[in-house]
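Got some structures for you, see below.
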Structure I
Amino acid sequence: MRRKLAAGNWKMNGTPAMLAGVGALDADAGCEVLLCPPATLIAQMTDHAKGRITVGGQDCHPLAGGAHTGDIAASMLKDAGATYVILGHSERRADHGETNATVSAKTLAAWDAGLTAIVCIGETLETREAGRTLDLIGTQLAGSVPDGATAAGLVIAYEPVWAIGTGKVPTLEQIAEVHDFIRAALETRFGAEGTGTRVLYGGSVKPSNAAGIFAVPNVDGALVGGASLAAEDFNGIIGALAKA
């Protein structure tokens, strides 16, 4: 059985004052709860989490160290208390020009540091309307995930770009189609490890729509943006996942 995962991505939000809400999260609901704050808060959040929830980073450099001003190495995230790192988010791909090869290199760096990589993939509205969603998903999955993936070291997050922060959500049939495709691709490439790899959905997940999304086969949880900033909202999603 794949353990359900509710992952929160705080993006470029968060101050020490917000960490008080970490203790209000329902960490005993029966699923894994993960928060990925800005790097400046990882160590402090780890202290607040007290082992009840897991903590992750939002990006890492593909190299272990060196003259890379403003970047952070995977080993530094690990040292600060992170156990996961989000890689290849659509905002990184768009804002920083990250390619599938870049994401693959960062994933290897995460694994070398002992982190679980949450690799993000997803189509734009233009791709969706052109009927090329599965082609793109297949290309991103093949190019962004290195060989040797294990269920313990990899999580896939499917986030249709056009649904992130827009309030728009794909139909449950569309979500099912993509998640089934991802599962089949993982199993074809990685066998039993692909069967055990968790696949999350992300894109305007809210307490009001979470239960329906989590009822879709091969949806093992969610990567949540804005709704993870407030404990009350995130708890609604955590509760729905625990009941799925």
Structure II
Amino acid sequence: MSGKDRVALVTGAGSGVGRASARALAEAGFVVALAGRRRAALEETKALLPPGRGLVIEADVADPASVSALFATIGRECGRLDLLFNNAGINAPGVLLEDLAYEDWAKVVAINLTGAFLCAQAAFRMMKAQSPQGGRIINNGSISAHAPRPNSVAYTSTKHAITGLTKSLSLDGRKYDIACGQIDIGNAETEMAARMKHGVIQADGRIAAEPLMDVENVARSVAFMASLSLDANIQFVTVMATKMPFLGRG
């Protein structure tokens, strides 16, 4: 990379929204650090990027030591960080609330919420210290940051918490020229959401298929948020399949 390159970190970059967003950011001129737990999947993402635009770093966002090592590698290899896309996330089994195992709850909280906090905290430290100071953080919030699906207490709780994290980061980052926004995604066609088109439980108990949208719509939105100068911020944006059953009664 050259000294003029902007540097982005995408967590959960081995598939889905993370992979598509990494591609869009690389095509927009960023050098992209690709973070995740599966090296083979990260290497597949890197192969889709323009030459010299990807850096693979194995990391577990729920592990403080792993996050520290991740950011140390970015500092050593890239010298700065201009963008963090807090994208890594998992879901719990879709069981009744009263049947959800504590271990499944704890794993979702550790990755979706604690992982986002740990990466944001490390990004703050790097962005505060670098010259020129500042940067941008984008959190993946999800439609579930607004309304739950049945049997989704762990995922929904963490995504509602991400909204609070986004607001706190946005406020506390002002003095360092760190902007923070949130993208709430509904039914992007990825491995995680593929089940939607085969039928999922609705609020009234019915099982119904739901429409999906091309994940590239999300990737382009992330790249646009990343393109803004630091004196401007998209605080919240919702990108969703037009006909998904989100708005309305039922």
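A short reminder: the numbers here are calculations on the coordinates, not readings from a lab. These numbers were taken from a predicted model, which means no experiment stands behind them. Cβ atoms are built from the backbone, for glycine too; each structure is taken alone.
Computing mean count of other Cβ atoms within 10 Å over residues 115-122 for each of I, II, which one ends up highest?
I
Consider the structures I, II: one of them gives 2.9 for distance in nm of label points 7 Å out along Cα→Cβ at positions 27 and 139 as calculated from the coordinates. Say which.
Going through each structure in turn, the value belongs to II.
Given that Cα Rg over 2.2 N^0.38 Å, derived from a single structure, equals 0.93, which label among I, II identifies that structure?
The correct label is I.
Looking just at relative contact order in percent (Cα under 8 Å, 6 or more apart), which of the labels I, II belongs to the structure with the highest value?
I
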